[in-house]
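Got some structures for you, see below.
No lab work stands behind these numbers, since they all come straight from the coordinates. The shown structure was predicted, so the numbers you read here are calculated from the model rather than taken from an experiment. Cβ atoms are built from the backbone, for glycine too; each structure is taken alone.
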Structure I
């Protein structure tokens with residue numbers, strides 16, 4: 001029997017069958033864990049309109065990428081077989097067989113990073129073949145399937161590691177893991193404001209890979225990347241099912257625009273084609289008024305009162321509905337979402353710690369360098385003094401001041417003497433293109449969804465809800481100044497919270 005052996009190895013699969021946790025897989029995972037290697041199972045690489053499924057991929061940060069193909073062949077199946085060379089097979093030292101995956105991955109690296117990325121190597125996992133049995137196979141197997149590229153069912157952890165490390169010497173010039181895997185797996189690609197590449201955390205990856213079924217919740221600490229993970233989740237769902245319709249709810253018109261821009265930036269950077277017309281990012285009021293229009297009822301102007309008719313009719317507005325910053329939205333609206341989407345899948349995203357949450361992000365990327373500073377003084381005068389001091393070494397767009405509407409206008413009048421650029425009286429009902437966010441921002445507690453700044457100043461804390469204070473205090477990347485004239489329950493709440501975090 002003659003087998004064109006590599007014609008079936010490392011080709012795109014019609015079905016993405018998961019590899020079971022056999023002994024050989026467990027040993028490989030243990031080797032990866034103990035040697036700071038990164039193992040990815042059942043991944044799909046997306047580029048333009050194409051995708052390529054890889055069951056098992058390992059990144060050695062000092063050597064490159066290894067792709068593993070699992071084969072169930074036994075000695076009895078192979079002992080009388082010979083192997084013919086597959087068409088276009090590459091016999092170079094870096095590849096045991098021509099592999100479309102290599103070209104696909106290199107093309108992606110080239111278009112995103114303008115380099116070939118890292119070296120890529122192939123290995124075969126022989127679940128039912130040991131090293132001695134391999135030696136008795138036809139010589140054609142040993143020529144086209146070198147022993148140093150095969151992991152047998154009796155390979156020790158040391159033998160596995162030796163084979164992984166023998167393919168190429170260590171190099172200190174390889175890109176970091178975020179630039180390698182973030183550019184390769186765009187479903188885990190998080191872009192910063194400066195367009196630097198970061199890789200999603202394990203808890204974010206778990207959420208992104210999971211199925212949203214019926215009603216689920218994501219509980220995420222502030223600055224845990226929840227919104228980025230939410231958008232990546234939507235992108236992956238659309239890549240897997242282009243016909244899927246998605247609605248993301250965000251509290252304000254401005255925050256919707258910020259999310260849209262972030263979504264577009266990710267899609268454009270990743271060089272993938274996603275039908276964004278079926279991904280809508282709208283406010284709670286937009287959704288309610290769509291439902292009312294269907295019922296031929298007059299539109300609402302605020303969320304204060306929700307028409308009772310809405311609570312007696314279901315409204316399948318999309319296959320998947322996601323609500324960001326749900327903890328700062330009125331409870332009656334959240335109740336409406338749970339009622340209206342009975343026939344669809346719903347995800348609520350909250351910064352609160354919910355024990356019963358379906359998914360949790362425990363890692364925060366700001367807590368280590370964030371400080372809360374409490375100052376008892378005249379808030380208006382002190383705010384001007386602090387801003388003047390910050391501006392000596394920082395640009396005005398690093399500052400966000402949050403207070404009530406009256407003080408927002410008063411402070412804006414006085415700030416013209418402190419900054420060269422005019423401060424922006426934020427209006428979250430306006431679109432992003434109508435407002436210049438690249439300056440000092442003055443906002444009320446109802447307007448701050450999706451904002452952040454290096455320095456945040458909080459005034460009028462006694463007038464805000466605890467949910468608003470939690471959210472507002474989480475927006476600073478470095479220092480949050482709480483300015484107050486009198487002690488209050490809310491000031492004490494923030495102090496207690498700061499003490500617990502510290």
Structure II
């Protein structure tokens with residue numbers, strides 16, 4: 001980060017803390033000179049390592065490792081982030097980031113694009129899911145780490161980057177020149193199924209309530225008053241976003257109460273002001289619905305605003321805050337200036353209006369500071385929330401592939417025997433779940449896959465020749481929709497309840 005970006009991050013953190021902790025700055029411990037016995041001990045250990053270890057030592061990484069170890073001894077939600085890790089975390093929470101608009105993963109040394117964000121430079125340029133990143137600014141990415149590739153793609157807004165990709169198993173490198181800009185992560189998808197609206201909320205980032213409002217506006221314009229709100233696999237996010245969304249569904253009264261350990265942090269109660277709920281609501285939850293998802297689900301259940309369908313939720317009833325941490329040198333510098341030792345850079349800013357420079361920040365800590373309660377006073381940490389109607393979906397994972405994660409075929413190429421592409425992997429995955437005889441899905445169109453495709457074509461009344469032509473790809477997409485609908489017993493139960501069935 002630059003000095004400018006660290007200032008922005010600090011300002012954002014202040015907002016984030018207000019949202020998460022009820023508007024009170026957290027006081028980091030002020031340590032008087034001469035009282036840092038434990039810190040002196042840790043410093044002595046580091047000095048001993050530096051003196052005796054025969055090999056190269058990066059003092060920065062040594063200190064970062066010590067901090068990671070320190071915070072890893074607490075609960076699973078408390079951790080130390082390097083500045084680079086913190087930047088990634090802020091992007092996920094903030095819902096926007098500066099970049100080209102792709103998410104990618106590493107598989108067998110290949111960097112494969114998993115997602116192309118809507119309205120991003122990548123989408124506009126024509127990058128696709130399944131493309132393999134082989135170059136960035138004409139530099140080969142072979143042998144690089146995921147972190148290195150990410151660092152090459154990062155940059156200032158308005159700057160150019162050239163990405164070279166290989167597509168559909170071909171050796172040709174296709175190059176795209178993109179200009180980095182702000183990319184928005186949309187956490188909501190929605191549709192209308194007959195007379196019932198469906199809203200899927202993936203996370204509670206800073207765009208969540210705005211996105212839900214957009215979905216509800218669509219429902220209102222189409223006269224929809226019955227809603228399925230899908231919180232399955234939603235890991236949480238900002239408390240404030242959960243509260244804002246709850247105010248769209250929960251009747252007037254308490255939504256949640258936050259209880260903090262430190263006396264310097266004021267306990268906070270959040271309320272809804274909705275006089276008359278507008279929607280008949282069913283909320284889908286599962287074992288991976290956590291944190292802010294449970295705040296919303298708990299409020300809906302306790303107030304009778306809707307019916308919870310699915311399985312018991314994760315059970316995370318703790319609240320975290322984030323704080324920027326000064327380097328030892330910066331801590332000593334400001335300690336000498338003000339007579340007390342500062343560790344938390346946010347406290348330094350709030351008390352003395354000082355923004356530390358980028359090189360004075362070693363990283364950020366995310367630490368558990370309190371707990372939250374549902375309107376009826378339930379503390380669900382480690383317990384979770386039991387749904388009103390228990391429905392478990394059948395196992396939808398085969399050969400490590402999750403049915404819900406299979407994307408649609410793009411209908412841009414027509415793979416045949418011995419072709420290699422992402423489309424083959426998708427087709428084989430659908431065929432596998434549909435009961436056709438294929439080997440473990442991969443990118444290669446072998447003879448067994450050709451036979452399975454030909455049989456699928458025959459069953460669908462299509463010309464049976466084993467090539468993934470566009471008509472076959474559309475039929476496979478339709479089959480995927482059918483599989484998802486029939487296997488999603490939780491969604492089917494929600495539709496049944498909203499339709500008046502028992």
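Kindly point out which one of I, II the value 13.0, 40 was derived from, the read-out being Rg and Dmax of the Cα atoms in Å, for residues 409-488 alone.
I
Where does the value 4.6 come from, among I, II, when distance in nm of label points 7 Å out along Cα→Cβ at positions 137 and 249 is the thing being computed?
Computing distance in nm of label points 7 Å out along Cα→Cβ at positions 137 and 249 on every structure in I, II gives 4.6 only for II.
So Cα extents along the principal axes in Å, computed for just one structure, reads 83, 60, 39; which one of I, II is that?
The correct label is II.
Using the calculated result 16.6 for mean count of other Cβ atoms within 10 Å over residues 313-320, pick out the matching structure from I, II.
Structure of origin is I.
Could you figure out which one of I, II the value 14.1, 49 for Rg and Dmax of the Cα atoms in Å, for residues 201-296 alone was computed from?
Only one of I, II returns 14.1, 49 for Rg and Dmax of the Cα atoms in Å, for residues 201-296 alone, namely II.
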